[in-house]
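Trainee: These notes open a run of structures that come right after.
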Structure I
Amino acid sequence: MNKLIVAIFGVVAMSAVIAQSVIPIGKNRECFFDDCLLDKGLTSAELRLHRPVLRGPALIHDAEWEGSCCNYHNLFFDDAYKGVDGKNEKGTYRLYYLGWQTPPHDPSHKPDHPIVACYAESADGITWIKPSTGIPYGDHRDTNIVLAAGVNHTGAIDNFMVFRDDNPACAPEVRYKGVGVSEGSLRSYLSADGIHFTEGDIVTSKGAFGTLNVVFWDAMANLYRGYIRNFVKTDDPSVKHKQRYICYMESKDFKTWTDPVLLSFADEQDIPLYTNMVVPYLRAPQIYIGFPTRYIERHAWNGSFEEMGGKDFRRKRMEIEPRFGLTITDCMFMVSRDGRNFTRYLEAFLRPEIENNVNWVYGDCFPARGFAVTPNPVPGAPDELSLYVPTSQWMQEPSVLNRYSIRMDGFVSIHADGSERIAATKVLTYDGSDLFINFETSAMGYLFVTLTDAKGKRFASCETFGNALDRRVVFDDPEAVKANSGKPVTIEFRLRDADVYSMQFK
């Protein structure tokens, strides 16, 4: 009798939950970058942040118009552009960045030549070239410059970000759009080919734009999204200035924009954020991810600075402004389902590399916006995601753009250590006859998946182990997934010494 009462109560409880909210995921790939799908009260597994692996230099900024201050890199894959020589049949990765250099032995952050915006491209995300664009620099006629003051830009250049506008209403002659600072405002730049740009209208003047400001067309939301730098007051008495922060704005037509509003973070901590690098995740575009640079200003020189490499030049930089020597930056990971409200991990996603004479400075861990899908160096292993991070900011050496890689969907996982853990979802519906997961276990580790329908009936998988990006989960009842397609269910992962990165019904 007691078991019957429990069963009836379970069905009633499940029905009540279903009446309140069911999350439809359809055929979407769902990545476990946050706890949006998880029932936290029934979950003992943790969400674990993973770090990328350094693969080595991708591009050296050694041209006369480039230098140690090359930054604000951004890239995208363009399947409509076959490369400068027309040989990239599948498309081309297109990279934009600022080119500039401080004078030799001068700790000032002022450039020794006007800042320019540069361009590079790659067929595979590994080997990059700098094609000639036709814009001269001094006596040079063969440069990779796409934006230069006095040529196609008004005033000094501070940042430049480009995207391909896939809005169906977009005219071909303005298919490629950029944004950059122009006389204190954020201005648009327009192009038919992604290389030859003309100035457009002011996008907004409401902000402090001295970093890479991000704008893109969101096909799922049918609008343009913008993420810009601004300042906000802080209650932290140790902070002398206003806090650096990220604001959001949007537009239906790229002409009229909403007023910028501060991003909302669940942790509500005062953390100064510099760049943002927000992008819809390419394998799950309903999820927005960002890689904000965390700006940490130490308040005084101490013994740790004394022991670091490059201390003499760091001290010279402090003579110009203390923060040029006392500030250190790293990179966080953040995720959102609506583009406005974000979850961020307080643990760093990117830390400065092991100390040398040109790192652990203001300018470390400024990742490029965008990714490339690149071959895995392990023969037979699946492709990876590559991201790109420059080094040597303001340190007199040519900046090097390093390539890092990470597993597909590998930013965050549902993780279990040597003890068995549970991760349970909220009530959801899906569309498909099979469940596929991106997961890994140890030799000892395992994973079981159980579907539970609205009546409390459970459908369990066999023991699953291994390491795969797209493994079909085998259930004891081979029709279990198909039979529950379109119906409210919960999914339970029971795992030990294992990680689950994403799932998808097909």
Structure II
Amino acid sequence: MVQSSHSYQVLARRYRPTRFEDLMGQEVLVQTLTNAITAGRIAHAFIFTGVRGVGKTTSARLLARALNCTGYGDQPTATPCGTCPQCIAIGEDRHVDVMEVDAASRTGVDDVRELLDGVHYQPAFGRYKVYIIDEVHMLSKSAFNALLKTLEEPPAHVKFIFATTEIRKVPITVLSRCQRFDLKRVGVDVLVPYFGILLEKEAITFEPEALRLICKAADGSVRDGQSLLEQAIVGTSGEMITESFVKDMLGLGDRSQMVDLLESLLKGHVVESLGMVRDLLQKGASPRQILQDLMEIVHGLSIMKVTKTTDDLAIASSTRQQCERMVQSLSIPVLTRTWQILLKGLSDVITGPLPECALEMVLIRVTHIQEFLHEVKEDNPQPKGSSIKTIEDLLALFTDHKEFILADQLKNLCFFKDFQEGHVGLYVKEGLDTGFLREATRLLTTWTGRPWAFELSKTPGGRHLKQEEESLRQQKRRDVETHPDVQKVLEAFPGATIE
């Protein structure tokens, strides 16, 4: 049946949760509010925070229903009936005591004062007056100040519910007066079965991989996912939603080209890579978008390398196999260094006078990533365990690796009593922090490829390298001072000193 344009409701509105248990992925919020309402321990102010489309405003409306529902008696309920006059009025956004304000359009102090004018009057229809302020972080400083006093000591019949995507912009003085709930992104594993049920209700068939791509592209937002799902339904005219259609709809065909480009870059095929980039530019891609897409793929490959899963890549199934092959041949140092080059290059592309030229220069750098890492390895050879024969060798190792602070601590704080390769016995004066020895142990083990241990002795004594160094310096000075030639110079120049 075809709905008229006047009666049609988008999926996000038609399937908006009507009960707390319908909220997906927000178990902590649901459990806490349910327990609070059941026990009668209801705060006077709440703040819901999270990314777009995870249910902040919906949660606020559900809470308003729970506070005012009369279907089960004269007390708030954690399971609003949805059929009493209170629930129906709130559901249709016409309840006179539930005032919903968008702070993005009413940011000033006068707006807040106007809103709070009736705060001391009893509810006209419901059990509570409920003030829902969406995007509360948009209020001005003066508006927040006007809100504070009422928020701290509101009348018993008033509840405040705030929603925001920018919790850090809300003054701490406001946060401290609210019960805070952080709504989580909804994972792909939760969205896929939910959207599958939704499509069954809509009598729409789909390919499982198509649904997974949509859920991945939603990036944790239920509303974004529903919007993409609706776009796919309209785009296929109600027929089966296929992977190929979703791939084209989301631009994942271009993503496959980006994977090809990255593979070519990391193989060092500079001419081929530049040709692919110029083709993308000619088709309308921007230098900035090309770099951002490459960075997203590098990030996804890095996560694949660590977690052994492809869930973090929004790509078609055929391209996923290509990425799995790439991951097998790439190391974490190559991936992280590639990320660093692209990140620095993105800044050059955004701020530079010649974005396309900057893009090509960045990608040329990426094609030489293997050579760069080889040079770094040659410049920083890993010493072998057999090269450390003395305490002096040990200190020189820390200096060679530019661990100057640790080298200084070993020289100044430690009295070395015993030394064998892999084991050092020493004494440290009582009261001094010996935490630096743990880091020294870790680094030595990493550098030499064999375990090392520092054993602390309670008996004073041992070689103190700093004292030995100072004694040697003083002895050299005495040798210079007593040298006959130096004596003659000092006699010839009265008052001269040796420096």
Structure III
Amino acid sequence: MNFKRITLFFLLFSFFSLSSQAQVTEIDIKLQEIFLKGSQARLMGDNEKAAEFYKQVLAKDPTNATAAFELARALQEENKDEEAIKYAKKAVQSDGSNNWYKFFLGDLYQKTNKNGEAASLYQGLVTANPEYEEYYLKWAFFLVRDGNSAKAVEVYNQLEQRIGVNEELTRRKHSLYLGTGDTKNAAAELEKLVGAFPKSTTYRHLLADFYQQIDDRPNANKIYKKILELDPEDASAKLALAGTIKKSGNDSQYLQTLQPLFAKRNVDLDVKIKELIPIIQKVANSGDAALADEALQLCNTLKEAHPDQAKVYAIEGDLYYHTNRPADAEKSYQKTIELDDTVYLVWESLLLSQKEQGKFKELVATSEKAMDVFPNQGQVYFLNGFAEGALKNYSAALSSLQQAQMMSTRNLPLHLDVLARQGWTYMQMKKLDKAANVLAKANGKSGGKHTVVLEVMGDVLFKQGKTKDAVQSWKDALKIYGDSRPELEQKIANKSLN
């Protein structure tokens, strides 16, 4: 059956039904013909022509709701929203019993940010149809958009009286209270939800988590203890209570309390990892090997409970890497990639651990594999070029570095590293002019603040016989390096003519 014909049939049915006369007059038939032409034009996508026909109908029959509605739709499709609103309102005024007209008008109000008008529209719908839940939600939605959160809460409460306490309404009211900084009422909403469903640990977790967010640890612990009464094996509650020790700053004791939970295979791995992330961050910032070793004991426990989970080995690798144990880190990252090769940062960490060990043949091989998996990562090409250069494969090095240069234009730190290594590579090839040009370009982009660029530039200048300029470039680099590059001082002492 032809859909367009069905559509026209219903439009004409609506049109005919509007006539209040017992019999259809010749004028009615003429108007119906005009209306039909408008509908045919709309179905053909010619909204402007359709609008002309609908306006002809309304000129003869101003209360024709169907014509006004179809005209509003045609205008809306042409983005003439204000005019569309005018005729949508006319349709509603002419036939207030047709809610579809009201929904369409509400959508127009939303599109044009007339949120107060939309809220009033849905208030009327609720008054006429108090049994429909979605009307309350729309009413509250537009009140919020209109900046009237307090009234929106009243609407939600009105709906709650009809349907009872439920999660969706509670979350909506909770969010509105939070938005106004009213944490007392925000908590009260969650308390009410817990009261309505006292056996649900899920809702108790919501409440406890909220108390933690507002730094109300006593009330949070109270809820977690109640959760453990209902479910003694609830890992999240146990971890949260263990967090009291973490809050005291005793990381060692805290990690020890986690061992029994980490050994349980039925506890979700992500829940466990969530507890380790702050420890890993602390190790990364401090290089604390003792703390890392205690965390590594937990990793061993995790490997026994979750032997095939790549995340465990990635965490282990990070703990090794951030405590200057690149060989151990390399093994852990390799195992991670065996289990899951889709995480770029793991590949990058593996490449960096190989670079730090000076394992350049392995670095070339690994970076080539990484290129296959992540062909758009400039860092991979940079490390490949770095390794090829270290192996004296200078042409291959330049090829990768040029690729890295193109990929890193929006990543200035990497871009400068690439240019510095290009300059170094040209220098090794005895192409000093090319090296100097690349390094000058890099120095300009860095504002003279990139240590490697300055150091390599000094080397190139010295090879060009520009000793004073070379020494100055090395000194500039040394100022930025500080104590982290003491061999530069010897270079300056040996080469300086002053």
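Trainee: One of I, II, III was used to compute helix-only ellipticity at 222 nm (-39500 (n - 2.57) for each DSSP H run of 4 or more, over all residues; to 500), and the result was -2500. Which label is that?
Mentor: I
Trainee: If you don't mind, another one. Figure out for me which of the structures I, II, III the number 49, 32, 25 belongs to, where Cα extents along the principal axes in Å, for residues 186-297 alone was derived from the coordinates.
Mentor: The value was obtained from structure I.
Trainee: Where is distance in nm of label points 7 Å out along Cα→Cβ at positions 450 and 466 largest, in which of I, II, III?
Mentor: Across I, II, III, distance in nm of label points 7 Å out along Cα→Cβ at positions 450 and 466 peaks for II.
Trainee: Determine which structure produced the value 2.3 for distance in nm of label points 7 Å out along Cα→Cβ at positions 26 and 482, calculated from the coordinates; the candidates are I, II, III.
Mentor: It was calculated from structure I.
Trainee: Could you figure out which one of I, II, III the value 17.9 for mean count of other Cβ atoms within 10 Å over residues 402-409 was computed from?
Mentor: Source structure: III.
Trainee: When relative contact order in percent (Cα under 8 Å, 6 or more apart) is calculated, the result is 4; to which of the structures I, II, III does this value belong?
Mentor: Comparing all candidates, it corresponds to III.
Trainee: Comparing distance in nm of label points 7 Å out along Cα→Cβ at positions 34 and 218 across I, II, III, which structure shows the greatest value?
Mentor: The structure with the largest value is III.
Trainee: Assign the value 4.0, calculated as distance in nm of label points 7 Å out along Cα→Cβ at positions 282 and 306, to the correct structure from I, II, III.
Mentor: Only one of I, II, III returns 4.0 for distance in nm of label points 7 Å out along Cα→Cβ at positions 282 and 306, namely II.
Throughout, read-outs are computed from the coordinates displayed, never taken from laboratory work. Here the structure is a predicted model, which is why all the values come from computation and not from measurement. Cβ atoms are built from the backbone, for glycine too; each structure is taken alone.
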